[in-house]
Structure I
Amino acid sequence: MGVNMVFPCNEIKKIAWDVLQNFDHALILREDDPLLPAILGVYEVQGIKNGAPTNMQKGPAFTTELATAYPECRLVVTKETMTVEGMIKIVYDLLKDKLNIAKITFTSGVNGAVQEYGKEDHRMGQKEKDRCPLCGIMLNADGTCPKCGYKKRSS
């Protein structure tokens, strides 16, 4: 890691948006919500359960311990009631392996929550990510920068 490096905000935005776009204008329900089967039935009748031609903005489907995204029908099913605290947990879980997260803040109307993550969180599964010393982008699994081609030397 370099000193006084800045990570490009547009890269953070792309990484986060790839995951978070599943929540944009999506129906978010808890898995035990009694409306879920009825809504899926309506989606089936309307022919949109497996996607609609107008649904052009979809993130990749995902399944975690906390939530499952069905981007084709703009639906996210969660394990717990969706609160700002719950959303922070889900977002952290989805992004912790892609970004070094120091703090997440969510607000919804008058409700808000903040969660900070520090060095102690690295012991709980979040590890420092190797970044390119030339452009700050996260290196891929083989230690190469996908943006500029920099290759990390083995130590």
Structure II
Amino acid sequence: MFKEPPKETKFYPIRITHRDQLWELALRSKAHWKYPVQYLEAARDGLKLSALQIGQGWGEIAATPGQWLGYYFILPSFSHCQLEHLWVEPDWIGKGVGGKLLEQAIQSVKNAGFHDTIQVYSDPDAEGFYLKYGFKRVGEVPSKVENGPMFPSLVLKV
């Protein structure tokens, strides 16, 4: 039904030493969606994982030998888990990497013992991707960037 990433894809835990590389990957992925340059500049700092976030949450990098394909990052709270980041290298968008990352993220939430919901504030162009995996739209939230888009708020019962 869904596309599959390369068979040699492996998943590795995110470490604090990965922060800058993950930030660069997120910037490339966000730029793929043709946002105005001014918006991308204003949004760039919000795409970087902080050391505090890495200490409080978890995530994985999808990689083949010599190349990172994408990553996800989860922040837990008392009531739900927030999918803070799910980014795919632009050359791999539409080739099953995002779906595999999302499946890994959902399984990791279950494995961590969370049985409520996963919430994501999706880029508008990615909403259909999440809906395809069973997420439901529950509203929308404003961008943290002035004059930015509204982001769909989506949840998945796990």
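Any idea which of I, II comes out highest on mean count of other Cβ atoms within 10 Å over residues 102-109?
Between I, II, the highest calculated value is found for II.
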Quiz prompt | Among I, II, which structure scores highest (criterion: mean projected area of the Cα convex hull in nm², for residues 38-77 alone) | solution = II
Quiz item: Who wins on volume of the Cα convex hull per residue in Å³ among I, II, i.e. which is largest?
Solution: I
Practice problem: Check the numbers for distance in nm of label points 7 Å out along Cα→Cβ at positions 46 and 70 across I, II and tell me which is largest. | Solution: II
Quiz item: Here FRET efficiency 1/(1 + (r/R0)^6) of positions 14 and 86 (r between Cβ atoms, R0 = 30 Å, to 0.05) was calculated and came to 0.75; which of the structures I, II was it taken from?
Solution: I
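Here, each number is a calculation from the coordinates, and none is a lab measurement. Since this is a predicted model, take the numbers as computed values, not measurements. Cβ atoms are built from the backbone, for glycine too; each structure is taken alone.
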